[in-house]
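What follows is a group of structures, each given as structure tokens.
Please treat every number below as a calculation from the coordinates, not as lab data. Model, not experiment: these values are computed from the prediction. Cβ atoms are built from the backbone, for glycine too; each structure is taken alone.
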Structure 1
Amino acid sequence: MYIPKYFEVTDKEEIFAFVESNAFGQLISNVGGKLFSTHMPFLLSDDKTKIIGHLAIQNPQHSDLSGQEVLITLQGPHDYISPSWYASPGVPTWNYQAVHIYGKASVFSSSEKIKSVVDTLTQKYESSFSQPWKPEYKAAMLSALVGVEITISEIQCKYKLSQNRSSQDREQVVTKLNEVGSHELASSMVRNQL
């Protein structure tokens, strides 16, 4: 990913917090000589060295995955930025936050390990509900899945949040983003630079 210095994020705690909060992304690999992408949720291992998830066993991506260097892309809030929002001249652009994770993939079929992944994902996303659903799976449901584990070799993080603009321009962008309902991106800008 192209990352100009003023958009680069290198703080590991910030990067891993972003990964945990924006863990739905794309697993990109090669299937039969062609790039292939699956949109899916991911889990970061406790020691932050692996990314774990699962695919439907019918998804052809898992068949060529073991041993491949893969790319996972994760994205946070994003929106169009109009040059009319600046006090000084500018061009139309897009503000966003993104993480790219590279690593070597492996596939697993242990029903216990797959169940653990599915249970952990379910607990993570059900926990915000007033009456969380409790996992109850039949063995046949879990046998329709294959686990995926990526050992992280490199992480790139880019927060393009108007850091290259003046303080006045950044404040105006935050105001305009809030006006158009892009509150998460506006909050990210405030949290990360104003």
Structure 2
Amino acid sequence: MIRNLARGVSAFTSNAFLVDGERTVLVDTGANFDIVPKIHEQVDELDAVVLTHTHPDHVGNIDAVRDVFDAETWGFDLDQPAVDNAIEDESTLRIGDDEYVVLHTPGHKNDHLCLYSESATTLFAGDLVFQNGGFGRTDLPEGDRELLIRSIDRLRSVVDDSLSAMHVGHGPSVVDSPYDHIEMAARAARLG
């Protein structure tokens, strides 16, 4: 089961998805709210934290999570203080009960990752793409619109219209034709 622990939080934060199962994983920690009791409401232990990228709104709660759950973090860039273990592009990672392929998708931030499970038909898109054709900002440090477009195109080449759920860094998850939202993001990113 996948639960957004940042749902209903009014502070500036990213979404933070708790995926329980064989390997209980938190995808991003969010920021500016106390996530620890929200995790404890659902599970007793946390096996790992996987970071889509290391912008402060996605990793702000990392120290609290590490302190209480003694969970190691996984991300793309070991030079980032929030990352304990590096994940290589195209490697696989167990999240919950499913295997996810890790896709390095820079453009919003150099260390950005998407996580895709073909068997679960589920994608964690971070801040690469959003509902209704939204896409990640490129006006922040490390932002690069052309690189973002290439990353969206790469994602489009890996997932297809069998995708049933896309969990994004901000806003609601997309469970109604999520592949169409990726297609819209690819077109929108080219326009502006």
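Here mean count of other Cβ atoms within 10 Å over residues 49-56 has been calculated and equals 18.9, so which of 1, 2 was it run on?
1
Have a look at 1, 2 and say which one yields 11.2 for Kirkwood radius over Cα pairs in Å, for residues 17-56 alone, as calculated.
On the way: 1: 11.2; 2: 10.7.
Going through each structure in turn, the value belongs to 1.
The value 3.3 for distance in nm of label points 7 Å out along Cα→Cβ at positions 25 and 145 was derived from one model only; which of 1, 2 is it?
Details: 1: 2.0; 2: 3.3.
Going through each structure in turn, the value belongs to 2.
Quick check on the output: 19.3, 62 is Rg and Dmax of the Cα atoms in Å, derived from one of 1, 2. Which one produced it?
Source structure: 1.
As an exercise: mean count of other Cβ atoms within 10 Å over residues 129-136, calculated from one structure in 1, 2, equals 8.5. Which structure is it?
It was calculated from structure 1.
When FRET efficiency 1/(1 + (r/R0)^6) of positions 89 and 113 (r between Cβ atoms, R0 = 41 Å, to 0.05) is calculated, the result is 1.00; to which of the structures 1, 2 does this value belong?
Working: 1: 0.15; 2: 1.00.
Label of the originating structure: 2.
Output the label of whichever structure in 1, 2 has the greatest value of relative contact order in percent (Cα under 8 Å, 6 or more apart). Don't skip to the end; give the middle numbers.
Numbers: 1: 25; 2: 16.
Comparing 1, 2 by relative contact order in percent (Cα under 8 Å, 6 or more apart), the maximum is at 1.
Please compute FRET efficiency 1/(1 + (r/R0)^6) of positions 65 and 169 (r between Cβ atoms, R0 = 25 Å, to 0.05) for structures 1, 2 and give me the label with the greatest value. All intermediate terms of the calculation are to be shown ahead of the outcome.
Working: 1: 0.05; 2: 0.90.
Top value of FRET efficiency 1/(1 + (r/R0)^6) of positions 65 and 169 (r between Cβ atoms, R0 = 25 Å, to 0.05), among 1, 2, belongs to structure 2.
If distance in nm of label points 7 Å out along Cα→Cβ at positions 73 and 97 computes to 1.9, which of 1, 2 did it come from?
Numbers: 1: 1.9; 2: 3.0.
Going label by label, the one that fits is 1.
Quick check: 16.2 is what I get for mean count of other Cβ atoms within 10 Å over residues 1-8, calculated from one of 1, 2. Which structure matches?
Value 16.2 for mean count of other Cβ atoms within 10 Å over residues 1-8 corresponds to 2 out of 1, 2.
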